[in-house]
Structure I
Amino acid sequence: MGFKRIFMAVLLLVAAQPVLSKPIPVEDFWKRSSFREVKISPDGRYLAATVPFEKLTALVVMDLASKQVTGSFKPQEKAYIGEFYWVSNKRLLFTSSVREGANARPSWTGAWYAMDADGSNIGTAYGRGYFAQILDTLKDDDKFVLVQYASDTGSSTYGRMNVENGDIRPTFKKPPTEGYGQFVTDNAAKVRGFIKAKSYKDSKVYMRASEEADWVVIHDQKATGQDFEAKAFSADNQMLYYTLSQDTGPNAVFTYNFKTGEKKQIARDDNVDPGVLLSSPVDDSVYAVRYEDGFPRYEFIDKANPFARNLIKLQASFPDADVYPVSATLDGNKIIYVVESDTIAGEYYLFDNTTQKAEHLVSRASWIDSAKLSLMEPMKFKARDGLEIEVFVTIPKGSSGKNLPLIVNPHGGPFGPYDSWGYNPEVQMLASRGYAVMQVNFRGSGNYGKEFREKGYRQWGKAMQDDLTDATRWAISQGIADPSRICIYGASYGAYAALMGAAKEPALYRCAVGNVGTYDLPTQLNYSTNGGGGMNPAKAFFGDVAQDDVAQYSPARLAANIRIPVMLFAGEKDTTCPPEQTEMMYAALQKVGTPAEMKIYPGEGHGNVLKENQIDYANRLLAFFEKRLKEGTVTASPLQPVK
């Protein structure tokens with residue numbers, strides 16, 4: 001009997017699904033995943049998984065040999081299990097977030113909870129009122145984990161936390177500097193690094209050859225202008241792997257030799273930044289660098305590594321999917337891999353290193369028929385200034401791929417986040433209704449190096465917006481989009497870009513939708529720069545210029561240029577883009593007579609988390625697009641209100 005069937009039958013977590021009709025029901029795209037995370041115990045005896053319900057998330061443990069559920073923790077309603085770790089062969093630590101008051105979005109309480117694999121010995125392991133972050137689970141110690149926390153003076157410190165009662169024994173040695181920072185541990189759980197940031201562009205990286213050695217500054221961001229990120233240690237802990245931004249092009253992977261002080265570049269892609277580095281669960285040797293270059297791929301630093309060979313073998317078994325290791329036993333004999341693609345929400349497999357066979361465990365969304373989903377294709381075009389821009393185009397399954405109604409969907413952020421290839425339920429929902437969807441990694445997006453990201457700074461409504469315009473015109477020139485049936489839609493910054501697109505290019509789009517957006521830059525700039533000190537980059541992002549200059553790139557002040565139908569959404573409790581921004585945009589549109597609809601969801605924050613609100617939102621969105629983009633319904637000039 002398969003693991004998926006065992007989980008489903010014993011826990012009755014997901015009801016049996018009927019054969020899907022056409023089109024796929026909206027509700028299916030917004031169902032909670034059957035399993036969020038799956039991890040194997042260090043000795044390989046148990047599997048643990050987080051299981052989302054409508055109003056809570058549970059933690060479930062199963063014995064691999066007997067295929068029986070041995071224990072579970074189902075918290076009170078409105079509580080959600082977040083991170084969880086195997087801290088010994090039989091005990092887990094986990095966090096819980098709770099929805100409080102009128103807030104729909106849960107927040108972490110700062111406490112750690114613990115449970116044995118058989119469901120016993122459940123309790124609060126740590127709840128001292130200040131946050132403790134796990135640095136290392138200490139694989140050779142069943143009673144303690146290494147944690148970072150704030151001292152009484154507010155400086156970062158670390159110590160060993162008892163997994164039974166949460167007591168912390170401070171082990172902090174030789175602080176490199178006072179204040180808050182992030183500690184870095186090696187493979188032996190020794191604290192070898194400390195990263196102290198004074199501002200978002202002024203940080204120093206302190207490293208030491210051992211816990212008894214002196215601290216040495218190996219990187220100064222303010223002096224070099226380069227961004228640093230620690231990634232991994234070598235198997236013997238004598239080298240640090242890290243990434244460093246470059247003057248042009250993507251970031252590169254370097255090693256730092258603690259004995260000689262030598263820094264050496266070992267990997268760099270021509271197109272995109274390095275992602276995670278994969279290490280052996282047995283000896284911690286680094287064997288691969290992951291890149292999201294259109295389709296995800298790996299650069300193998302050590303192809304002879306047995307875990308590199310395993311990954312290469314599994315990639316060959318799933319040629320059109322992304323294969324990624326998520327958990328392994330200490331001896332490396334059993335590894336859990338997740339398989340994902342644009343049409344696969346996530347399938348977990350247990351790979352046996354001895355037999356070299358993979359067994360299917362569970363699915364994240366078994367009710368979705370991947371055969372009915374649409375393919376997402378990475379493509380590139382050149383913007384008006386010659387900058388190469390990557391886009392992801394999803395073409396409705398079964399269509400000709402030509403002359404389609406198109407939804408341009410800019411991502412949020414905007415600086416750092418980026419769209420990538422993979423399963424996206426919202427994109428698939430839109431494609432299932434016959435719309436082509438184009439996601440654009442405009443300048444400012446992450447994954448293409450510091451230079452590309454910083455090309456977007458202070459370019460709200462300017463070059464960043466031109467990239468979206470150029471992408472839309474490119475889709476028309478390629479024959480993908482019907483020029484008379486194009487809408488622009490996004491959330492957060494994407495909402496700003498949608499409304500700014502409607503104002504700046506009134507003849508290009510037939511409708512615009514903004515969700516949890518910001519529409520008046522002077523107001524948002526004043527709001528965003530309150531607090532945060534030097535860590536707040538708002539002025540660098542928006543523009544450290546006179547407010548009247550910022551104002552001219554604010555959709556709420558350009559409402560007279562918007563003569564196409566608009567739909568606006570917001571969350572009542574949104575503290576990132578307060579709902580007043582949406583109300584301001586709506587009022588401005590009403591004043592000039594532009595058709596507009598607005599829905600503010602009570603209790604929700606920066607995006608809906610309650611299922612009923614997610615489904616209501618999706619249905620309103622689809623109805624709006626159907627009315628505006630259905631073939632033959634648009635007859636008025638885009639410069640005039642469409643009623």
Structure II
Amino acid sequence: MRRRLGLAGLAVLTGAAVAADRALPPDLSRLRAGIEVLDREGRTLSTLPAPGGIWRLPTAAADVPPHLLAMLLAAEDRRFHWHPGFDPLALGRAAFQWVRAGRVVSGGSTLTMQAARLLEPRPRTLRSKALEILRAVQLEARFSKPEILGIWLTLAPQGGNLEGLRAGSLAWFGRPPGQLDAAESALLVALARRPEALRPDRHPDAARAARDGVLRVRAAGAGGVSGAEVALALAAPVPAARQPMPRLAPHLARQVAQGAAPGSRIATTLDRDLQRALEGVAEAALHEFPDRAAFALVVAETSSREIRALVGGSFGVEARAGMLDLTRAVRSPGSAQKPFLYAMAFEAGLARPETLVADLPFRFGSYAPENFSRDFTGRVTAADALRQSLNLPAVALLSELGALRYAAALKAAGSPPRLAPGAAPSLPLALGGAGTTLRELVALYALLGDAGRAGALTALPVAPVERPEVVTPRAAAAVAGILVQPFPGGGPAGVGWKTGTSWGGRDAWALGLDARHVAGVWIGRPDGTPIPGLNGRASALPVLAQVFARLPAAPRQPLQVRAAPRPFAEAADRLRLLFPMPGAELVEGAGPVTLRATGGRRPLVFLVDGAPLPHQRARREAAWTPPGPGFYRVTVLDADGIAAAAELRVR
């Protein structure tokens with residue numbers, strides 16, 4: 001009977017305990033931690049604080065070295081792995097010392113009780129101690145011993161607004177806790193006891209004494225450490241100042257952290273060493289420019305499109321402009337998009353690198369472009385026209401290619417032209433007459449080094465994807481080869497580069513690629529106001545040369561074509577419709593449109609739904625006014641009877 005009553009009573013007590021635990025669970029809200037952004041090798045790039053500006057980063061038992069855990073258990077809780085959350089022997093000893101001395105000599109708190117107090121801070125009273133014991137029992141029932149250690153390691157105060165040993169390790173020693181030696185580990189363990197009184201930057205003697213006390217406890221047998229190792233640790237200095245928390249690539253860190261869960265560690269594709277080096281390049285170069293000038297810089301691996309370094313804006317700027325990621329700002333590219341235009345022209349058979357083109361005054365209707373130098377070169381090869389960034393040949397090629405087709409190809413390549421509301425693509429597109437971003441331009445140059453295949457840049461590891469071919473490998477490689485030339489002020493060989501300057505000196509660009517990497521530099525003011533004398537060649541190109549000088553060595557052979565291309569002569573001879581493209585759509589009432597063809601043997605005949613159009617048969621274009629909405633088939637025939645056709649729709 002007594003046994004049954006005892007079992008029943010135990011069941012009632014157990015049920016009551018379970019009910020109380022569910023009704024009053026421990027408050028884990030203080031575990032809400034900041035975010036850590038990592039580079040491609042798992043190294044810390046940047047940290048973002050927890051709410052309230054507290055530097056609190058999740059720290060697990062596996063994140064700290066074994067000797068730190070050994071010191072922690074030796075100094076705070078030798079029977080941690082055996083007790084149920086509280087240690088009766090430690091509490092009895094603390095009570096006896098209190099009665100005998102008339103004051104608190106030792107607290108008797110276990111690490112689990114300390115974790116409970118860190119989760120729910122209370123005044124140091126007997127009532128609080130009793131609540132800590134109850135909470136400790138709850139924690140032991142809910143979490144494993146390593147998880148309880150993780151709570152303590154995440155919340156242990158480290159002085160000022162630092163909480164947790166990961167934050168303490170980064171702030172006091174500039175590296176994660178897994179790399180701490182014995183002396184450094186002992187200091188962090190000691191700091192948790194009295195974080196303000198033992199701050200090494202304010203109270204170095206007290207900090208050293210407390211650290212040495214933890215080391216001597218370990219020397220007494222905890223952790224199996226040799227006396228020589230302890231002696232070496234005792235001789236080590238304590239840090240004289242707190243180091244800034246890691247803040248590389250701050251613009252990208254904020255971007256990837258958006259929507260991430262508190263306490264996340266986010267892996268990126270960046271390279272920490274390269275990022276640090278290029279931030280130094282940009283910061284040093286910034287001193288050569290007027291106030292409010294800013295730099296943006298992107299480096300990516302061509303084949304994977306993974307970003308290796310990104311500088312989003314100015315340094316040390318507290319105003320709103322300093323928070324803007326200028327690699328995503330829409331700006332005028334000037335001549336920086338011309339290589340893609342030439343690649344399309346080469347593919348369409350409108351020109352070859354050796355084709356002679358005219359750089360002479362010419363009007364395209366009401367549009368009369370000029371060169372940046374305000375003079376004209378005469379007849380030059382298409383390759384030289386691109387290298388010299390001559391404007392008239394580029395506009396002439398776009399006139400032949402068609403602005404609509406060029407705009408559609410830019411969109412397919414991931415760099416859609418941003419036009420003014422209501423504006424249609426037109427010839428100024430050849431000279432930067434529509435907005436784009438630095439990230440999109442870098443991706444456009446990566447296309448030239450990747451057999452004409454389009455793909456957006458990424459800062460997060462993603463699975464490889466099949467990329468669409470926007471221009472032929474031959475055309476892409478030909479343009480990339482044309483761009484390979486020495487840097488004017490010296491720099492690494494084997495780099496293809498192109499510059500651009502927007503109207504009025506508002507934006508200076510330099511883009512480049514070698515056999516492994518693609519990079520871009522933008523200089524300007526975030527508000528778009530001009531900078532006197534700013535231009536891509538003089539301002540941005542020297543910075544680009546420094547960027548490539550700091551990249552890992554790449555094979556310096558010419559950029560390779562990855563697929564068997566057709567010869568340029570064959571491409572030039574093949575009859576093709578430039579406009580309309582298959583599936584094109586027109587708006588009724590927009591007036592006449594120009595049908596264009598390339599290749600084939602003249603004279604050409606244009607037909608719409610089988611009916612020939614009147615035109616000069618020696619020309620490769622014909623005007624046509626749609627009679628109304630509907631679907632139409634446009635066909636072009638050359639002198640050999642070869643045909644090319646496309647269907648379009650008029651809405």
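Nothing in this text is a laboratory measurement; each read-out follows from the coordinates by a stated rule. Fair warning: this is a prediction, and the values are worked out from it, not measured in the lab. Cβ atoms are built from the backbone, for glycine too; each structure is taken alone.
Quick check on the output: 42.8 is mean projected area of the Cα convex hull in nm², derived from one of I, II. Which one produced it? Mind dumping the intermediate values first?
Details: I: 28.4; II: 42.8.
Answer by label: II.
Consider the structures I, II: one of them gives -5500 for helix-only ellipticity at 222 nm (-39500 (n - 2.57) for each DSSP H run of 4 or more, over all residues; to 500) as calculated from the coordinates. Say which.
On the way: I: -5500; II: -10500.
Going label by label, the one that fits is I.
Mean projected area of the Cα convex hull in nm², for residues 255-390 alone was computed and gave 13.4; which structure, I, II, did it come from?
Values: I: 11.5; II: 13.4.
The read-out was computed on structure II.
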Label whose coordinates, when FRET efficiency 1/(1 + (r/R0)^6) of positions 31 and 199 (r between Cβ atoms, R0 = 30 Å, to 0.05) is calculated, return 0.80 (choices I, II): II
Comparison of I, II by volume of the Cα convex hull per residue in Å³, for residues 135-502 alone - largest value held by: II
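From which structure (I, II) was mean count of other Cβ atoms within 10 Å over residues 263-270 calculated, if the value obtained is 19.6?
Values: I: 14.1; II: 19.6.
The structure behind it is II.
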Read-out FRET efficiency 1/(1 + (r/R0)^6) of positions 215 and 327 (r between Cβ atoms, R0 = 35 Å, to 0.05), computed value 0.15, structure in I, II: II
Origin of the value 1.4, where distance in nm of label points 7 Å out along Cα→Cβ at positions 423 and 439 was derived from one of I, II: I
